[in-house]
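Taken together, the values in this text are just the output of simple stated rules run on the coordinates, not laboratory data. If you're wondering where the values come from, they're calculated on a predicted model, not measured in any experiment. Cβ atoms are built from the backbone, for glycine too; each structure is taken alone.
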Structure P
Amino acid sequence: MRVVSEYRPSPIAGLWYQSDPQQLTLEIEDYLSTAQPPEINGKIVGLVVPHAGHRYSGATAAYAYRTVLDQSFDTVVILSPMHKYYLQPVITSLHSFYETPLGPVPVDRELLTQISTKMVEKNLVPLSAVANDDEHSVEIQLPFLQRALEGPFSLVPIMLRRKDATLTQALGSCLAELLHDRRALLIASTDLSHFYTLGQAFELDQNMLAQIKAFSPEGVLRAEETETGFACGVGAVAAMLAAARIMGATDVEILNYSTSADQTGDPASVVGYGAAAVYQRS
C-alpha cells in the first residue's frame, strides 16, 4: 500500500514562480508595493484572483492581496478549477500541508470533512481527496497569502470539475454555514478568457467582470453558458459569490484588469486576468 506524505510537494515552484525564498519574497513585496487598488470601505469577505504564473498575472493578483495586507484570518478557503481530468466533480487534497518555498501551509482537514458531510446532507457529492495533484490554481495563491496576511492561517482547498448552479449554490451555502464563527477569507482563483485576440478578449472579459461586479453567481454562469464571457474558474467564482452573499457581503469592486499581452507584447492570442474584492459595506 502506497503511503501518502503529509506534505504536498510543489510541482510549480521554480516554474510558475520563484523557488528561492528570498527572491520570491522580494518579488511578491514588489508586486504588493506597486499595486494601488481603490479604497474599500468595508470588511473584505472574498477575493477574485488570477492564477497564471507570477510573471503574467502577479501584478494583477497583488491588487487583490493589497486589500487584505496585514490582516489576520484563521481560515482561507481557496476555490479553484481542476484543470486536469478527474472523474470526481469536487476535489480536495489528501495531504495535510502544502509546501511552498516560504514554508508549509496547513490544511484544515477537519473543516474539509465537515464540508463534505454538509454536501452529502444536501444530496450532493462529497469532496474527493486526491494525492500529489499538479493543479496550480490553489498553490499559486499561497506565497501571496504568506506574505500579505498577518499571522498563520489554515487552508481549505476545493477544486471544481463541475460548475452548475445547483452544485455551486449548495457549496456556497455549506461554506457559509460552517464559516460563520471564523475569521475566514474566501478566494476564487480564476483567469478569464483564453487565446482570443486582444480586442475579443477585452469584450469577453468585460462582460464576465460586469457579472462579477453585479454580484451575480447566476450571471457569471450564464455568461459562460452563452459564450459572452469566460473564466476557467467560473464555478469557483459562482460558489464564492454565493457563500459571500450569505456571509454578509454587499458589494463587489473590480480592482484591476490585464492580459498576457502586457508581458508578451503579443495581441494575437491572450489570456485575461482580473482582480476583485467582495466586501460588506461599512
Structure Q
Amino acid sequence: MLQHELGTAIELARIAGKKILEHYATDFETEQKLGVDDLYEPVTIADKEASRIIVDGLEAAFPDDAILSEEENDDLERRLSKRRVWIIDPIDGTAGFVKKDGDFAVQIGLAEDGVPVAGVVFLPFHDSMSYAAKDGGSYLSINGSEPERVNTSDHTDLTKMTLAMTRNHPTSRMGRIIEHFGFANVVKRGSVGLKTGMIATHECDIYIHPSPRTKLWDTCAPQIILQEAGGRLTDIFGGEMRYDKAKLQNFNGILATNGAAHEAVVEHLRPLLTEFGRVRVV
C-alpha cells in the first residue's frame, strides 16, 4: 500500500523543510533562473539544497525509480522509460519564500504509469504535513500532532463557495472569473499545494488557475492528496492530468474542486474560456 514510499517521502520532506527554515531565517540571496517555459523565475540556495536532500534520499531508497525535480536536470529518456517517477518541487511558492510570507511548501509526489499514487505536501513555516496514498485516504498533521483524516466539502451551489486563488501571480482574467461565478468568498494564498490542501480540509471549495505556467511538480503531490480527500484536480477544461509526458508544463491550467461541484464548474467555465480565446492544448 505504498507505506514505505509514503514514510520515506514524509521523512525527507521534514529534513528538507528544516534546511529551508535555516535559510529562511537569514538574508539569503535570490537569483533568477530560466525556467522550462523560457521565462525567468526566482531561485535560492534553499531550493537547491532542499532538492539535493530529497533526490539523494529517494535515489538511495528507490534506485530503480526515475526522479524529476524542478532544480535538477530532467533525464527525459530515463523518466519516460520508467513506470514509477518521483516528481519533486523542493519549494513550491518560492515567491512566498522570498517575500517571507510563510506560504511555501515541500512537495514530493509519486506517479505510476503517469498517474499520481502517493504525495506529501509539507509547509515548513506552519509545520503542516499533508499526505496520501492511493485508496488510503488523505491525512493532515499540524505541529507534529496525530494525523487526522480530511475530507472535502459537499457544496454544490457555486455562489456559496469559497475560491482559493493565487496571491503572488494575479491576472485580470481571474477578476473576470470571480465576477462570472459570483463566489461568496475569495482567499488569496501562495503555493499550489497549500491552496489545494485548503480544499482537502474544506476551508475552500475551488481553486482555478488558468495560467499555462505551472509544471508537473506543482500538481503531482497535491492531486493525490486532494483526490483521496474526495476532491478532483484536472485542467481547466476538465481533462485529466498526465505525468508521463515529455513536456513539463500544465499548458491547460489547473482546476481543483471539492469533487461534488467539479462538473458544474467545468461547464460554468466553458463560455469564459471561449471568451478568453483558450483552446485545449493536446
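Computing Cα extents along the principal axes in Å, for residues 200-239 alone gives 26, 18, 18 for which of P, Q? This value belongs to structure Q.
Source structure of the calculated read-out (FRET efficiency 1/(1 + (r/R0)^6) of positions 80 and 232 (r between Cβ atoms, R0 = 30 Å, to 0.05), 0.70) within P, Q: Q. Thinking of P, Q, which structure, once relative contact order in percent (Cα under 8 Å, 6 or more apart) is computed, gives back 17? The correct label is Q. Determine which structure produced the value 4.1 for distance in nm of label points 7 Å out along Cα→Cβ at positions 88 and 264, calculated from the coordinates; the candidates are P, Q. For distance in nm of label points 7 Å out along Cα→Cβ at positions 88 and 264, the value 4.1 is produced by structure Q.
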